[in-house]
Structure I
Amino acid sequence: MKTTFTRIALAVAATVATIGAAQAQTVLKIGYATSKESHYGVGSTVFCDEMEKGTQGRYKCQQFPSSALGGEREMIEAVQLGTLDLVNTSTGPLGNFVPEVKIVDIPFLFRGYDHARKTLDGPIGEDLLAKMRAKNLIGLAWTENGFRHMTNNKRPIVKAEDAKGLKMRTMENKVHMDGYKTFGILPTPMPFPELFTALQQGTVDGQENPIPVILSAKFAQVQKHLSLTGHVYSPAVIILSPAVWNKLSDADKKVFVDAARKGAAAQRKKVNDDEANGIAQLRKDGMQVVENVDGESFRKAVATVFPEYAKEFGADRIAAIQAVK
C-alpha cells in the first residue's frame with residue numbers, strides 16, 4: 001500500500017512540476033523581413049537558441065520570417081508599442097524612430113566590413129544602442145545586413161551617371177534618398193514585402209540591397225543587372241520590447257544581451273559566406289554582374305550632400321566614425 005501511495009505521490013509531484021515549468025515558460029515572438037534560411041534567420045535562430053539555453057528554457061522564441069508580421073517599420077513600431085517582443089531589423093527605417101541612428105546610413109561612410117563592425121562594437125555603437133532606450137526600444141546588439149549594391153532591369157551600372165533616371169526602390173530613409181538623388185536616381189520608397197512584385201511588374205526599374213538579401217529574396221528572377229557599388233553599409237540590430245526587458249532579472253538581461261551578441265556573430269558570418277559565394281550563384285541564376293564599378297564617380301557625386309549630413313549629424317561625429325581604425 002505504501003508503495004502505491006508513494007508512486008501516486010511522486011506522479012502528482014511530477015505533474016505539478018511539469019505544469020509549473022509550463023506556466024513559467026514565456027514564448028517571445030521575433031520577426032524579420034527575410035527567409036529563415038537568410039542571414040537574418042541564422043542570426044535570429046542563434047539568438048533564440050542561446051537565450052533559451054541561458055534561461056534554462058524559461059524563455060523561448062517563436063520566429064516570424066519573411067515579413068509575416070509586416071515590413072520592418074511596422075515591426076519596429078509593434079516592438080515599441082509592446083505588441084511584438086523582438087525584431088531583427090536593418091537600420092533603414094529605424095532612423096524614423098531614433099534619428100541619431102541615421103548617421104550610419106550615410107553613403108560611403110564606412111571603408112569596409114572591418115571598419116563598420118569595429119565602429120558598431122565600440123563606444124560609438126554602444127552610444128547609439130543607448131539612444132534607442134529613450135524611444136522605448138531596447139537595442140540588444142548590432143547584427144548585420146551588409147554593403148548594399150544596385151540591381152536593375154535597364155542597363156549595367158559602371159559609373160554614377162549610368163544610374164541617372166532609373167526608378168529605384170529605396171527604404172523609407174531620407175539619408176539614403178538624399179544620397180541616391182546625387183547619382184541621378186529617382187528614389188521610390190517602398191516596404192520590402194511589396195518589392196518583388198513591384199520589380200516583376202516593372203513598377204520600379206531596380207532596387208539596392210546587400211548580396212545576402214538579393215540571394216534570399218530571389219531577385220535574380222526579376223532583375224537582369226547587378227553592380228557591386230557598395231554604396232551604403234547597412235547595419236542591423238536585434239531590438240527587444242521594454243515590456244519584456246523591464247520584467248527580466250539582471251541575470252536574465254545579461255543572458256539576452258550575450259545571446260544577441262552570439263546571434264550577431266553568426267549573422268555576420270552568414271553575410272561573409274554569402275558575399276564570398278553569392279556572386280557566382282547570382283551569375284548562375286542569370287544575372288549580369290559588374291564587379292569593377294567606378295566607385296570614385298559615386299563618391300564624388302555624394303560629396304555634394306556631405307555638408308548637409310554634417311549639419312544634421314555634426315561634422316565631429318562623422319569624423320569620429322571615419323577615424324575608427
Structure II
Amino acid sequence: MPTVLISPEPLRHQPGPFREVLEAAGFECIEVPPGPTTTEAQLREFLPRVDAMLAGSELLTAELFDLAPRLRVIARTGVGYDAVDVAAASARRIAVTITPGANQESVAEQMFSLLLALSRNIVNNDRTVREGGWNRIMVQPLRGKTLGLVGLGRIGRAVATRAVAFGMHVIAYDPVFSPELDTQLGISRRGFDELLAESDVVSLHLPLVPDTKGLINRATLAKMKPGAYLINTSRGGLVVEADLAESLASGHLGGAGLDVFNVEPPEPGNPLLSLPNAVFSPHLGGIDLKGMADMGEMAARCIVTLYQGSWPEGCVVNQEIAAGWAW
C-alpha cells in the first residue's frame with residue numbers, strides 16, 4: 001500500500017475531500033502529532049517511510065530527500081515552492097506539484113483585510129475603545145485611491161476585481177503576464193518605478209526567486225509616494241524588513257500590512273513589531289476554510305494522478321522530469 005505524509009497543520013488528523021481522494025486510491029495517510037508546524041526532526045522520522053508528501057511550507061532540502069528513497073511526489077498546498085529545493089528534487093526524480101487556482105480568492109480577501117485595518121485604523125481604534133477611549137479621528141477612504149499591483153497572476157487579478165468594487169484605480173507591473181485581461185479588469189500597466197511613484201497602496205504578488213529577493217528595499221521604498229501603504233501577502237523575502245521598519249518609523253510610509261515575514265514566526269526583536277503603523281497576520285492569507293480544503297483536495301489529486309500514471313497538467317513545477325518519469 002502506498003503511503004503519503006500529511007504535513008499541513010490544518011489538514012492533519014482531519015476529515016475532508018483530500019483524505020477521501022487519497023484513501024479511495026489506496027493510499028495510507030501518515031500524520032505527525034498535532035502541532036503548529038512539522039519540524040525537521042519529524043520530517044527526518046517520517047519521510048523515510050512514505051511514497052508521497054502532501055506538503056505545507058516546510059523547508060525541504062537535498063539532505064532530507066537523501067533520507068527518503070521511496071519519495072516520488074511532493075504536492076504543495078499553495079502556489080509558492082521556494083521552500084522546496086526543486087533542483088535537488090529533480091535530480092532524484094521527485095515530482096513537485098502546486099495547486100494553482102485554489103486559493104487566490106482567500107489571499108485577495110486577506111490583502112483587503114490588512115488594507116482596511118490600516119486605512120480605517122481598526123486595530124488602534126479597537127484598543128482605544130477597550131481602554132475606555134472614544135477617539136473619532138477621521139480615517140482614509142479607499143475609493144478614488146490608486147492601487148499598484150506588483151504581480152498580475154491569479155492572485156493579483158483577484159485583488160484587482162475587488163479593488164474596482166471599492167472604487168479604486170488599479171495599475172500594475174508584471175514582467176511575465178501579458179496585458180490581454182487589462183481592459184476587462186480596468187488595469188493600466190506601468191513600469192516598476194512608475195508604479196511606486198503613483199500608487200497610494202502597493203500590494204506584492206510575486207514569487208520569491210533570486211530576481212525578486214529584497215525587491216522592496218531602502219531605494220525602492222524611497223520611490224513610493226509619501227504616506228502610501230505597503231501590503232505583502234506573498235513572501236517575506238521580497239522585503240528588506242530593516243529598511244521597511246526605517247521607512248515606517250520615519251513617517252515616509254503611512255503604514256504596512258504583512259501576512260509574511262523573512263523568518264516565521266518573526267523573532268521578538270524584529271523592529272517592525274513595535275511600530276504602531278503596521279498590522280500583521282500569521283501567514284494565513286491562503287488558508288481560509290474553503291481555500292485550504294480546495295488546496296488539499298487538488299494536491300491529493302495530483303498525487304493520485306501521478307500514481308495512476310498520468311501527468312497533472314499545469315501543476316508540476318519540474319516539468320523537465322516528465323519524460324520517462326514513473327512511480
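Of the structures labelled I, II, which one yields 19 when relative contact order in percent (Cα under 8 Å, 6 or more apart) is computed from its coordinates?
II
One of I, II was used to compute Rg and Dmax of the Cα atoms in Å, and the answer was 21.1, 68. Which one was it?
Only structure II yields this read-out.
If distance in nm of label points 7 Å out along Cα→Cβ at positions 26 and 242 is calculated from each of I, II, which structure is the one that comes out at 1.6?
So the calculation was done on I.
If you work out distance in nm of label points 7 Å out along Cα→Cβ at positions 170 and 258 for I, II, which one comes out largest?
Once distance in nm of label points 7 Å out along Cα→Cβ at positions 170 and 258 is tallied for I, II, the winner is I.
Figure out for me which of the structures I, II the number 51, 29, 12 belongs to, where Cα extents along the principal axes in Å, for residues 250-297 alone was derived from the coordinates.
Corresponding structure: I.
Who wins on distance in nm of label points 7 Å out along Cα→Cβ at positions 122 and 314 among I, II, i.e. which is largest?
On the way: I: 1.6; II: 3.1.
Max of distance in nm of label points 7 Å out along Cα→Cβ at positions 122 and 314: II.
Taking mean count of other Cβ atoms within 10 Å over residues 90-97 for each of I, II, which is largest? Walk me through the intermediate numbers first.
Values: I: 23.0; II: 19.6.
Between I, II, the highest calculated value is found for I.
Quick check: -9500 is what I get for helix-only ellipticity at 222 nm (-39500 (n - 2.57) for each DSSP H run of 4 or more, over all residues; to 500), calculated from one of I, II. Which structure matches?
The correct label is II.
From I, II, which structure was FRET efficiency 1/(1 + (r/R0)^6) of positions 50 and 210 (r between Cβ atoms, R0 = 30 Å, to 0.05) = 0.80 calculated on?
I
Taken together, the values in this text are just the output of simple stated rules run on the coordinates, not laboratory data. Values in this document were obtained by computation on a predicted structure and should not be read as measured data. Cβ atoms are built from the backbone, for glycine too; each structure is taken alone.
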